[in-house]
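Just below sit the structures, each encoded as structure tokens.
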Structure I
């Protein structure tokens, strides 16, 4: 099995730290590149993990963290021996993943994302109490898709999939076929507890389980997984994460099917002890609430 380069430096605890990130001094943030395979790397900094595909055909970036870090990200890309970003793919619209869009758009990058990402960026949003105004034109994806698209770049085939979302209603996974690397965005946050299901932005835990299952089916033991946050991971890590979430959902569903109210289900603590990180920013109660809302929406 391929050895995965790992780093202790990753983007905070998770999206729950965004209120802190939005106010933080980014001048001290360091962007650290880690090569995964020839022509494919990950950048760790402050915000969502950034995937980089590079070579003679140009550079593709997957996500771009915060606007204040764009210069450092561009320097890190150059440090890999890569040319300036030609394509920028957003895994979803959250500002710790797409906050640098305007800077990269103005620098000439072609921004690509699911159609719901463009809509939510254009309309503005509120996520975890953080208000983002309507994005300027330069920050908006100029190429959008429904189910996905494929790039043929640098001797590899790069698939961009919309599998039904789950974290939001516009999540995409990106796969480098030859390099055998998959970027999951925030559908997978490695060893950081429960997932954040942004139900106000179309997130749904049933959709998340389906998306995770489809990615697992297209990977193997050698696949390197870039999570939205956390260290590099393997297929077995992704499977363990899905199993944790699936078990939690089943326990909440049992409460709901048994006639409990949401308040009664929370009090019953059905998912206590299941989290893979007791310090994860999504509490058991928040997860139960998100699952409850997801089940209601799914049944409708």
Structure II
């Protein structure tokens, strides 16, 4: 094991998303060492060298390639590795292939560090988080996914632009699936602590427009530039910061809900020990019904993956 002192973060999978995550973490300067691992060794080494070039100025963490076993001992393990959907392949087949990818990786990382936290980014993130919990044997508080935090960031930005305020002044959550069945908790939204309807009254048509903008933003970006990476990179580095600095931030993360038996996003208090507590949101009847449909969709995917049969399509975008 490395003798390098201080927090260590491992990034598994160093494609466009993984590289953006690594770059953001490195320049946030929240870790002493960043380990990089990718199954394509030449590509991994090239990414490590490129990332090292970005650390030439100021105080930066050490960037190095890591083995599976070394990565499994890090304070935070960010898992972005996975495969893309092939032409003519069903979404369920993609899910099953990515489950095989993560399962193989976890077996090579075991035993995990005593306080290691696993942060899943691989899509579909709710399903991957569920199977990560199943295959790692880590406590539920230390296995969670990025969930709807990026969707929530996009929602806050959309509302902030309409209200002409800073995004940080908007209190809002997207919950449920990170995908097409996601739910906006409109009844809990506020600006500067003041209920949304008192600051920015929106009718049903306007709310629908905002929801569609948030739901399909990644699709629009993917059609033009082929991927989205900067947003998720910033989001993941912020999650890592909240963990390592024990910030106790409330973030909508995908984590295990014992009463439902699956993982999906709800606001959670995040600190050095991982998820400290889940916060329940009081929803209006229509929002609650939408959340139940989102949960049912995710359950059908889990059932279909564990006992293959036709299931509802799921989203795999960021």
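Here mean count of other Cβ atoms within 10 Å over residues 235-242 was derived from just one of the structures I, II, and that gives 22.4; the source is II. Structures compared: I, II; top value of mean count of other Cβ atoms within 10 Å over residues 179-186, i.e. the largest, recorded for I. When you work out FRET efficiency 1/(1 + (r/R0)^6) of positions 187 and 219 (r between Cβ atoms, R0 = 30 Å, to 0.05) for each of the structures I, II, which one comes out largest? Result for FRET efficiency 1/(1 + (r/R0)^6) of positions 187 and 219 (r between Cβ atoms, R0 = 30 Å, to 0.05) over I, II: largest is I.
Computing helix-only ellipticity at 222 nm (-39500 (n - 2.57) for each DSSP H run of 4 or more, over all residues; to 500) across structures I, II gives -14000 for structure II. Computing relative contact order in percent (Cα under 8 Å, 6 or more apart) across structures I, II gives 15 for structure I. Of structures I, II, which gives 0.60 when FRET efficiency 1/(1 + (r/R0)^6) of positions 75 and 291 (r between Cβ atoms, R0 = 35 Å, to 0.05) is computed from the coordinates? The structure behind it is II. Calculated for structures I, II, distance in nm of label points 7 Å out along Cα→Cβ at positions 67 and 251 is largest in I. From which structure (I, II) was distance in nm of label points 7 Å out along Cα→Cβ at positions 243 and 267 calculated, if the value obtained is 3.4? It was calculated from structure I.
Computed from the coordinates by the stated procedures, all read-outs in this text should not be read as laboratory data. Just so we're clear, the structure is a prediction, and the values are computed from it rather than from any experiment. Cβ atoms are built from the backbone, for glycine too; each structure is taken alone.
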